[in-house]
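K.L.:
The following blocks contain the structures, represented as structure tokens.
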Structure 1
Amino acid sequence: MRPTNMNKETAIQIANESMRSNALNSGNTQFSQVVRNVDDEGWWMNIPLTSFRKECHFLLCSEKAGIIRHLVLKPSAILSPATKFRIKDGIADIFISAANPKRLADKLAGGTKYSFNKHLVDEYRF
């Protein structure tokens, strides 16, 4: 049965069950739903710069497609994140367009269009 109104806890549960582990929890995982941004739809990620020094999981959910994309950033996988993303108050502000989910690239002005493709570890259907 497909959950409606997907939330972080349910997405973590789906990911952990799919991986047959309890690797993800609310402390090491960020969750994002597809939202509208001007003339596009996609996922917002707000990552504190300090989080780039530890392993971080991201669950990007598309309820319309019934899929969760699981990204993992290993410690220091992105060196000098302050030079790659738009930064506000020590937080990297990232928008990934859902129009081309195979690309998984930050689209915000002020960033370097960084692609998160190499950080994609799995996709979970629900």
Structure 2
Amino acid sequence: MKVVSTEKAPKALGPYSQGYVHGGILYSAGQIGINPATDTVEADTIEGQAEQACKNIGEILKEAGTSFDKVLKTTCFLADMGDFAAFNEVYAKYFTSKPARSCVAVKTLPKNLLCEIEVIAAVEE
């Protein structure tokens, strides 16, 4: 197994890794809307937080040697399903290959954010 770690995505908020590659597959931790350059949440809208979460996922994909078009499955967590349409607008710009997806509402996310995204992606070994 290979640990995936990059300073271009937020550091883990707990005892976990940003991702692991095993058997040609990347398993990422969930990414939220923290700007890794400032270690802060700068956006207070679902669009801004989703944009930053997608950028963070992109950096983890890059570090693992893969890309958005190799994502097989995503799991998306929303604090409010009322944000579903606005979230999808941002999500669709990044996940153009339309990977399989689960999207659920949760009671609370870390730092009381509005969304979190995790991915499983193919990696060329």
Structure 3
Amino acid sequence: MSDYPVLMHTVIDATDSRTLAEFYRQLLGLKYREGDEDDWLVLLDGDGRRVFAIQRVPTLTRPTWPKHDVSAQMHLDFRVATVEELERQRRRAEELGASVLLDRTGDADEPLYVFADPAGHPFCIMVSQG
């Protein structure tokens, strides 16, 4: 028995849950849990651990972050090891349907891009060693 709750997965809302699940499946190399319907899709890593659940909702107000008109409320950070890998992942993310919200690749300490996924949720990919 653990003294603390254990994170099962992060749930992300989307009006088109299949499209958003497919975006993260391809971006992160995940797989679908068998038997799920489009209103609730669980994505697993290569070891079968839950990573995301994509929940279909009837409406969704897109965050405007990094502007503050409609706050992000939450965003995801992903890391890569090099600037070259950052650029490769930027191209992949855009090919999969993401859009760049902020280009901070000129930052010598922590180059990064802020993206919106196809449903408008913000996420960052940055160069970091940990």
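K.L.:
Suppose you compute helix-only ellipticity at 222 nm (-39500 (n - 2.57) for each DSSP H run of 4 or more, over all residues; to 500) for every structure in 1, 2, 3: which one lands on -8000?
P.N.:
Details: 1: -3000; 2: -8000; 3: -6000.
Traced to structure 2.
K.L.:
Of the structures labelled 1, 2, 3, which one yields 4.1 when distance in nm of label points 7 Å out along Cα→Cβ at positions 6 and 94 is computed from its coordinates? Walk me through the numbers on the way to the answer.
P.N.:
Details: 1: 1.7; 2: 1.1; 3: 4.1.
So the calculation was done on 3.
K.L.:
Thinking of 1, 2, 3, which structure, once semi-axes √(5λ) of the Cα gyration tensor in Å, for residues 14-85 alone is computed, gives back 22, 15, 11? Walk me through the numbers before you get to the answer.
P.N.:
Details: 1: 21, 20, 8; 2: 22, 15, 11; 3: 23, 21, 9.
Label of the originating structure: 2.
K.L.:
Could you tell me which structure in 1, 2, 3 was used to calculate Rg and Dmax of the Cα atoms in Å as 15.4, 47? It would help to have the intermediate numbers written out before the result.
P.N.:
Working: 1: 14.0, 43; 2: 13.4, 40; 3: 15.4, 47.
Going label by label, the one that fits is 3.
K.L.:
The value 3.9 for distance in nm of label points 7 Å out along Cα→Cβ at positions 22 and 102 was derived from one model only; which of 1, 2, 3 is it?
P.N.:
Values: 1: 3.9; 2: 1.8; 3: 3.0.
Considering all the candidates, the number was obtained from 1.
Laboratory data are not the source of any read-out in this text; all were calculated from the coordinates shown. All figures in this text were calculated on a predicted structure; none of them were measured in a lab. Cβ atoms are built from the backbone, for glycine too; each structure is taken alone.
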